[in-house]
Structure I
Amino acid sequence: MADVKAPPLRARPLSPHLQIYKPMLTMMMSIVHRITGGALYFGTLLLVWWLTAAAAGPNAYGQVQWFMETWLGRLILLGYTWALIHHMLGGIKHLIWDLGYGFEPAEREWLTIATLIGSIGFTILIWVVGYLVMGGIR
């Protein structure tokens with residue numbers, strides 16, 4: 001059997017890491033997209049809690065409603081609404097990219113800014129309309 005020798009150790013190039021990349025808006029929104037995906041998991045648990053309480057009866061439903069009407073509950077619902085809208089708009093942005101459009105630098109930046117501004121704007125719009133339908137802030 002022939003002697004097999006390992007190739008000599010050479011200085012291998014290292015993969016680029018975050019320290020050498022300049023943080024760009026598209027990179028930051030990619031990270032936020034992943035975070036909102038995780039937040040949606042926990043927000044969906046709140047939705048399951050609400051639906052289970054609605055099926056369990058008035059006492060359980062009243063407890064959920066009480067929590068959702070506190071400032072912490074409303075803050076969580078606001079964050080869940082924003083995460084849902086932001087993640088949906090990020091998915092639409094990725095769909096546009098999957099179709100082969102929006103890869104020029106200016107287009108990428110425009111889509112990313114539109115995702116950010118759109119998610120904030122739609123969240124505010126949804127909450128304003130929700131409060132108007134309910135008759136104002138309680």
Structure II
Amino acid sequence: MIVDGKVVLARHRAGAATYHLLPGGGVDYRETVEDALLREIAEETGLSARLVRPLFISDTIDPAGSRHLVNITFLAEVVGGAITADPQDDRVEAIDLVAPDDLGSLDLRPPIAVAIQRAVSGDTPGCEYLGSLFVPGP
């Protein structure tokens with residue numbers, strides 16, 4: 001999501017390490033992907049959103065074999081709410097608004113800064129598969 005020309009990111013902290021994620025999370029039993037994403041956006045950011053379309057898909061596969069995530073990144077439009085200073089998700093330290101050109105300076109997980117920059121500039125052909133993207137944890 002873009003607010004005032006900036007990408008909405010959830011800042012997480014694990015020990016001394018800080019990293020950023022797009023708002024989102026897991027899908028609960030009997031919950032659609034859309035419902036899960038809209039719920040997670042509201043819980044983490046305080047914003048209400050509408051999904052526009054999928055932008056890209058990637059895998060996060062731990063080389064040790066302990067975890068395999070499939071990430072589906074959607075273009076979403078803010079339709080209400082306000083960014084919260086107190087996210088409902090305890091793992092979220094804060095919500096940051098980051099200029100697209102500054103994404104490369106962050107520890108963004110998965111590492112999709114370039115793909116987000118392409119999407120923000122309108123340079124995406126449709127839904128794109130980015131492959132396996134893994135970043136070891138702190």
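Values quoted throughout were computed directly from the atomic coordinates according to the rules given, and no laboratory measurement underlies them. Note that the structure is predicted; figures quoted are calculated from it, not measured. Cβ atoms are built from the backbone, for glycine too; each structure is taken alone.
Comparing relative contact order in percent (Cα under 8 Å, 6 or more apart) across I, II, which is largest? Checked I, II; max of relative contact order in percent (Cα under 8 Å, 6 or more apart) sits with II. Given a value of 4.1 for distance in nm of label points 7 Å out along Cα→Cβ at positions 66 and 82, calculated from one of I, II, which structure does it belong to? Attributed to the structure labelled II. For percent of Cα pairs over 26 Å apart, which structure out of I, II has the highest calculated value? When percent of Cα pairs over 26 Å apart is computed for each of I, II, structure I gives the biggest number. Quick check: 5.0 is what I get for distance in nm of label points 7 Å out along Cα→Cβ at positions 58 and 114, calculated from one of I, II. Which structure matches? Clearly, the read-out refers to I. Work out which structure the value -4500 belongs to, where helix-only ellipticity at 222 nm (-39500 (n - 2.57) for each DSSP H run of 4 or more, over all residues; to 500) was derived from one of I, II. It must be structure II, since only it matches.
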